[in-house]
Structure P
Amino acid sequence: MNVHEYQAKELLAKFGVAIPTGHAALTVEEAVAGAKQLPGPLYVVKAQIHAGGRGKGKFKELPADAKGGVRLAKSIEDVESFAKEMLGNTLVTIQTGEAGKQVNRLYVTDGVDIAYEYYLSLVVDRKTSRVAFIVSTEGGMDIEDVAHSTPEKITTITVDPAQGFQPHHGRAIAFALKLKGDQNKQAQILGKQLYDAFVALDCDMLEINPLVEDKAGKLLVLDTKMSFDSNALYRHPDVFALRDETEEDPAEIEASKYDLAYIKLDGNIGCMVNGAGLAMATMDIIKLNGAFPANFLDVGGGATTEKVTAAFKIILSDPAVKGILVNIFGGIMKCDIIADGIVAAAKEVNLSVPLVVRLEGTNVEKGKDILNNSGLPIVAAADLGDAAKKIVAEVAKVSA
């Protein structure tokens, strides 16, 4: 789960992290009122969407030469003008895609007199099973570009969870940022604060870009992104309460209600599979046969008729879907039970696109009999390769 910048900063502030003063706003009036509470004379007006690249983004409804989603205001009047332009309009960035995202919230912060910019993030390193700090002196830039052009400017520091954050980790962070004196000490303290927040909140990513040193020599978190392990949110009702469903795909929200793992993609063949690995293989073999999957959808090992029906409805909510491939390996769940669910679901949603089903595993013959005797135009497949070829062929007929 992701949160907005202002929410992430509020969470970090609880761990002692230094951030510029700011106020969230849902209306132009709230943006102006927030700015009046700041010392000024410079203010920063930031569009709040779950995507990076806001400063370089463009608003669909504004002229091409209009400023992006992060703007420096030199007066209260500027804050008001910028808020009017941003709120309710669609911001397109490198991460949103062409559709963009509508700006429903703003964050008005105090301006900072920046001396230097740095990059600092924490992620879960799956290879080492540790939390890893990614540190660079190249703040304010896309870290992917830095990694590609000047990888030597990126330092990775891992923390053994059994030992936790130690003083030497703080010193390594400060050294990687090439900081000395008081800034060196601040960086060491900041590293500990961020690690404590990351672990305590069950984050899976915490990015600060840029981390800045102002002209007074103070390190400040100027921008941050934070995401959380969805499996751990039950431990953090306060964090879960920050969820902004307007930033999420409606189909993905619906899928979460049934404990379905769903991600929309750009193809036209809907996929319903049990098991993440099998789902990935299914998408790969569709691509291998010259077509493109419309989604990743894992119904899990305990698929029920209700779950399968919900999965069909979610897949069919995408108008791009021209056919569905169901690929089920019956292990814990028996194939005949899955087949009953598929038939019931297909009848309930009044299925109108080609459906190819590949079943394998426990009670597979019973499952196939149920599908064959259902009276529905379900195309049976012998194996995964056969299933992919058949659904691609069926979709080609529909599209011809």
Structure Q
Amino acid sequence: MMSPTRRALRSRLARLRQRGREIHYFHEVDEPYSQLACQTLATLTERYDARIVPHLATREDGLNRPEPELLSAYARRDVASVAGDYGLRFADPGAPPAENLVRRGEAVLAAALESDRFFALAPEIGRAVWAGDDTALTAIEAREPSATPAETAQQTAAGRALRERWGHYSGATFLYAGEWFWGVDRLHLLERRLRENGPTSTDVAFPYERPAIDAGSVPDTGRILLEYFPSLRSPYTAVAHQPTLDLAATSGVRFAVRPVMPMVMRGVPVTMTKGMYIMEDARREAEVAGIPFGNLHDPIGRPVENGFALWAWAEKHGRGTELLTSFLRSAFTEAVRVDTDAGLQHVVEAAGLSWEDARHALADEGWRDVLERNRLFMVDELGIWGVPSYRVSGPDGEADYATWGNDRLWKVAREIRRRIALP
């Protein structure tokens, strides 16, 4: 018979293991990425020896969410675009959900936070709320308890405060072992951590692995244009840059590079919390993709401006893309001091150009108008303001496809492949 002391020790170890494999999930009913993420909760609980603790939260509209109206519209289009690729469902209704439906949905979920019913209810409620289906939501309310408005407000405020205290600001976020994972696009990283840290219920492929960047084996014949909007102070651009160039080369599309000024240098604030998450997230993205990254020297300010001045000069000599490649590699992989003449000389010469010929270009301010036109095009025409961004256009008769982020390059490749196959 097991002694009381040993039984108590075993019980304590079991509790510690459970706590160590505890995933906290933060859900916003009126946020598209949350509607996608909540559809994965049941699968994750089935496949992994981990406990998911759900929290309701309200959206943060502040320094961590620049351009909130643009983001709302873009998020709906983006989630609708990728949902099917992950085996999930979301239809863009063309507008945010009605506030009264959101509040009612939150009330049902607030009452279900302590039970496993949350995992089935969250997707179901989300479908009703986003579809504006009052009848479906009423049917759910008839069979499920709802929290009072005061209780619901308390739960959502507590969820938001807890998320902020633990170091994040977005819905559709998972916290595991001190590490944040945002949305379905980072579930492949969460799944890797779960498998590294303990037993799982299956050894099959990750159910939410990000699709590969694959434009197919048939090259384009010049009917398709890929436009690429990078920056010189963006960690995500540094991660996506070479894969973007590789995609353009292997797919045979016409390719245009249209740089823009970094957001933080055009008045868009980035909080310390957001900045820290972006750097850590970019490091993980680079690690999984096998891309050198992280030995960096921040080029913010005048170094970026010098880099763009040199890019404009290099572009006239047919080496603009090589200059951008050299600058990003120097700043984000080699920790070159691009704030010095020696560092800039390294950038220029690594791009196959002459430093002596390039020096005079540093005083030329003409590049500013070019970058501003690119920015205005992104915002006004594409509804996008971050980097790296992409637009795929052609052949004639096809609507343009625009997206942003290194985690959307696979979608850009699929769109190119689809268009190549058109008659």
Structure R
Amino acid sequence: MPNVTPFYCVRPTPALAARVAALPYDVYNRREALEEIKREPLSFLRIDRAETGFPGEVDTYDPRVYLRARKLLDDMIADGTFIIEETPCFYIYELTMNGRSQSGIVACSSIDDYQNQLIRKHENTRQDKELDRIRHVDVTNAHTGPIFLVYRSREELNLLVAEAKMQTPLYDFTSPDGIIHRVWRIGEKETLDRIERCFAEIPCTYIADGHHRCASAVKTGLKRRAENPAHTGQEEYNRFLSVLFPDDQLFIMPYNRVVADLNGLTPEGFLEAVGEAGFSVECKGKEQVSPTQKGTFGMYLEGSWYLLAARAHLRCDHPVKGLDVSILQENLLAPVLGIRDPRTDRRIDFVGGIRGLDELERRVDAEQMETRAPTGNSTGVAKATGVAKATRVAFSMYATSIPELLAVADAGLLMPPKSTWFEPKLRSGLFIHRLS
């Protein structure tokens, strides 16, 4: 049974919340983060991406970067930008995008629940990305970005959330991307206890987004345990910041793919190979293809769109192998295009569905770079050697569903990388949990 608890929140004053709130740190590259901070000097990116306060030659992971993040946070607490709640609270965080709302409970979750698989994951993490956030959490002594968790919807929790939202919001603002953010505070002991009891009756929760932040928070907590000879289990480092949403309110967008070349094939030879790999191929010309059903894919190649459909022998009910991202990877990207490991292969890029199909066209139609074509592949198709103009190809996906995500996690399995793109994104800086 998950241990979900209220906490002493560090949060911005209502007058400054809209200016402080920032998209997650990993949505931006360094240049984009710097531009956003120039646009809004109070953006929490100053803390989450503190390297922006140094000249470009200073490495993103320089120890001075984390020390600067700590100082900025301490200064913003000292100058009143952030306040500290006097009692433990839960919060309701509602995000509205294009008229559709989702409401989550802001709380602390247990690192032991993660260790014991009461908080289930569906993705692997990379050590380098974990180490960055471990340093950030440890040096700032704070969880600054909430982990996006999901639970199977429960009527009693829905009613408690609805009751809380009848009060005046603590925050109510619209971010520059048009997302409406509203927050309510829950501080009454009876309601706090009821929410804790409800979560204690739920078998488990699931990581929807934030696998690296979650793993980093857990490892930081375990590090603090090992360093504390007087450890009791009640310290704040035993918990991490989370926002928990019911599964029936969430929205997953597709995570599309762009491949830098055709693995030495001509466009004509590639189209033939796609058919031989088990996909029907229908040319749609200039008509953009956004798949409307499972097992279908859009493909953009040399100015034309194609509708691909996986034939029956490629489909199955396995939680992972039956995912569209797996069908594409195992039957086309790997054997035809040579993308063996999408986590590390630099020839593939992933484009969140929020960017739309125009972004896929832009990336494929961009001026092609000269690339030395490889000389062999697993399809047996002859390839040219020497320097050639690379032909890019993009694939639009049908979105992975919430039930598919839960099924993979329940089976103790992992999805291929970049299987889900959640929108809207939770903002950092609205809720902070200090480790001590």
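None of the figures in this text is laboratory data; all of them are computed from the coordinates on show. Just so we're clear, the structure is a prediction, and the values are computed from it rather than from any experiment.
A few notes on this one:
- Structure (P, Q, R) behind the derived value -10500 of helix-only ellipticity at 222 nm (-39500 (n - 2.57) for each DSSP H run of 4 or more, over all residues; to 500): P
- Relative contact order in percent (Cα under 8 Å, 6 or more apart) derived as 12 - corresponding label from P, Q, R: P
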